[in-house]
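Where a number appears in this text, it was derived from the coordinates with a stated rule and is not lab data. Remember, it's a predicted structure, so these values are computed and weren't measured experimentally. Cβ atoms are built from the backbone, for glycine too; each structure is taken alone.
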Structure I
């Protein structure tokens, strides 16, 4: 019988490993796990899906969990993972390009994030920076360069927003573009602030599903249209960053 069962993930003692991968889309959890071995579904409840798997080369046990979209549900997921022993959390997700050079099928490894969301205020005031773990973000970037052409791999500042459909009268896109922000997504600033204030490590690696300057993910003419999550370049980028993430886990854990 499980003990210390968490109310939302429904994971308990012994279910969570020290290294965890989180991803916004719960359907991506088994896709990530499939690239490993000895895959086991641990829990499924209220849209949260959690698996355990082992890296194919190093045999490192990894928890993989879907967070849903945005910082509020991500906050629930990472709180419950850390309560049961997670010490490293890597967000493997998607983003939209802001820098014109960041296109569909590219990859961004954020060094830090703009905290344009309110959930992280639960952990630190807005003046507190949202920065990734240096060794994990550096190794993820290096690993991405090995599996993708260099012109498709970027690192820099990410805009984390808790709004997807922005009011055009209040949209700060022009400002973020002008000052060199690479991309936008909806979870990483919370993850970085949470990690820094809880003594754990965290980083993100993000596949680009469009660019806000004319290549933005949006409504499709019909379900056969290959844009956004369905775009072949996005699927290719996700596949490659899964490989890069697994290699990074093996490399860093072997050195610990």
Structure II
């Protein structure tokens, strides 16, 4: 029997009845100590560092297609599988990997709403047994559609149909916290800390769609615009990217490398 269509953000109660499905690959991004203590039954662990590339001082770049083909093949992903992704730190790693899968042309994935926090706190089953994935055949074929490169952003700075969302903390946005050579934000960017999309009182789930739409609209982020999301490395902003996709925004891009790329380049303009 084919797997039913699954939403982009899946609730724990809807995932639990599917745990025995052979066409699901459940991926845990938590630290090895956490995974060995508690994880969703059947989940395989993937080291987040394997799906991002570092060229100091720039973090959060995309690995090459060959690397991602191997990484995702090794954990059992293939065209006939559906991935469930989660972590216990707000789902930033899960969302960044979901964005990477989208770049690779793979769209059969869901993010566990609330991650391990909602799963564990609401009494769903866990196990400590380490699972060894069964390799499959995954082929990464890059698409530029989900990507906003530094060059692309520079070309679009004066485009009235594009809005840039800075998902960092207000301190980073205002230039009060220095991480790379330059401080501040991309000209025209509007700050919305990624944590503002999460309901901390509902086991780290997303806020309701109405709350999120109103919040975004109040900052000028409306579905008729193309939204470019960035943070320090495109982990927090990948969460925002997936939140916008969850809301049905048709034109969204993420900036791999994000401020670690922009702020390390002496030629890029900044505002504070």
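Couple of notes before you dig in:
- Comparison across structures I, II (criterion: distance in nm of label points 7 Å out along Cα→Cβ at positions 67 and 123) gives the highest value for II.
- Identity of the structure behind -0.66, -0.73, -0.80, -0.96 (criterion: log10 I(q)/I(0) by the Debye sum over Cα atoms at q = 0.16, 0.17, 0.18, 0.21 Å⁻¹, for residues 91-138 alone, calculated), options I, II: II
- Read-out semi-axes √(5λ) of the Cα gyration tensor in Å, computed value 27, 20, 18, structure in I, II: I
- Structure from which 1.23 was derived, Cα Rg over 2.2 N^0.38 Å, for residues 83-170 alone, options I, II: I
- Comparison of I, II by mean count of other Cβ atoms within 10 Å over residues 163-170 - largest value held by: II
- Read-out distance in nm of label points 7 Å out along Cα→Cβ at positions 43 and 75, computed value 1.1, structure in I, II: II
- Structure from which 39, 36, 25 was derived, Cα extents along the principal axes in Å, for residues 35-146 alone, options I, II: I
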